[in-house]
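The numbers here are math on the coordinates, done by the rules we state, and not lab data. This is a predicted model, so every value here is computed, not measured. Cβ atoms are built from the backbone, for glycine too; each structure is taken alone.
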Structure I
Amino acid sequence: MVRLTVNGKAHTYDGDPDMPLLWYVRDDLRLTGTRFGCGAGLCGACTVHVNGVAVRSCQTKMSTLETKTVLTIDALATNGTLHPVQRAWVTHNVPQCGYCQSGQIMSAVALLKATPKPTDADIDRAMTGNICRCGTYQRIRAAIHTAAKEQA
């Protein structure tokens, strides 16, 4: 049995210990903001935070989550107010198809937590592995800089 907190709510999981967190979040909890992309941890679409660290939920086994805290894109906004990164995404019209964007946003939030005033090189390094098939990388970088200024 695994006890964990997801988006501020306590949960108990008593299933297959090797099941990926992604499927628990999407199928059991019905939190569909986190996306399945490649299933191999290479594209970043499934990025969530575990104890404040960005991880690929498709590669994170449920057995590793005892007493951990998980944050998904579904709870990033608080009291109906978008997170500064989400607001910056809107301002810069980042998404085209939108499929990868929840993972992109979660990676950007983790970056800004660790590096409040990132350089372009910091952004490129932190966002490596988050693939945007539409190629909105310049808008993603601009949005991260805008969010950093707003959070400062």
Structure II
Amino acid sequence: MSTKVDFYLLSDSEPRAALKTACRLAEKAYDQGLKVVVRTDSSAATAQFDDLLWTFSDRSFVPHCIWPGDPALVAATPVLVANSSGPDTHRDVLINLAPRAADDGGAFERVLEIVAADDEAKQLARTRWRAYRDGGIEPKSHSL
């Protein structure tokens, strides 16, 4: 499998723009029938993103749960929110909200990185970009 890594560069400086973009990307992947892991960097960030997925859109619903969780629920749920690696059953798309590149990014078909408009986020994204490239993956960037 050849992993594709895409960086989405945001122009919106609203503080929650990256999280809202991650919600839309998770929704799009779900609509395409893909299994998704949204990786955060802490339990608090996992809970925050879980809450936002419930409320970000009043016209749609993205079935999701927190990993690790009940095995039957996880197996039946297309989108998992976690601050660690998800299960092997969810390897279509990784939406990485953590500040570091995903060590296991090569285990996914696609890795989506969202870059907020502030300087700190851009600097962290440059480091992640280099990490993927050094790992043999050539990322692509998209301006939103």
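For relative contact order in percent (Cα under 8 Å, 6 or more apart), the calculated result is 39, so let me know which of I, II that is. Let's see the in-between values first.
Numbers: I: 25; II: 39.
Source structure for this number: II.
Using the calculated result 1.00 for FRET efficiency 1/(1 + (r/R0)^6) of positions 55 and 103 (r between Cβ atoms, R0 = 30 Å, to 0.05), pick out the matching structure from I, II. Show your work: numbers first, answer last.
Values: I: 1.00; II: 0.45.
So the calculation was done on I.
When FRET efficiency 1/(1 + (r/R0)^6) of positions 39 and 111 (r between Cβ atoms, R0 = 25 Å, to 0.05) is calculated for each of I, II, the greatest value falls to II. Each of the structures I, II was assessed by Kirkwood radius over Cα pairs in Å; the largest value belongs to I. Source structure of the calculated read-out (mean count of other Cβ atoms within 10 Å over residues 23-30, 16.8) within I, II: I.
Of the structures labelled I, II, which one yields -11000 when helix-only ellipticity at 222 nm (-39500 (n - 2.57) for each DSSP H run of 4 or more, over all residues; to 500) is computed from its coordinates?
Working: I: -9000; II: -11000.
Label of the originating structure: II.
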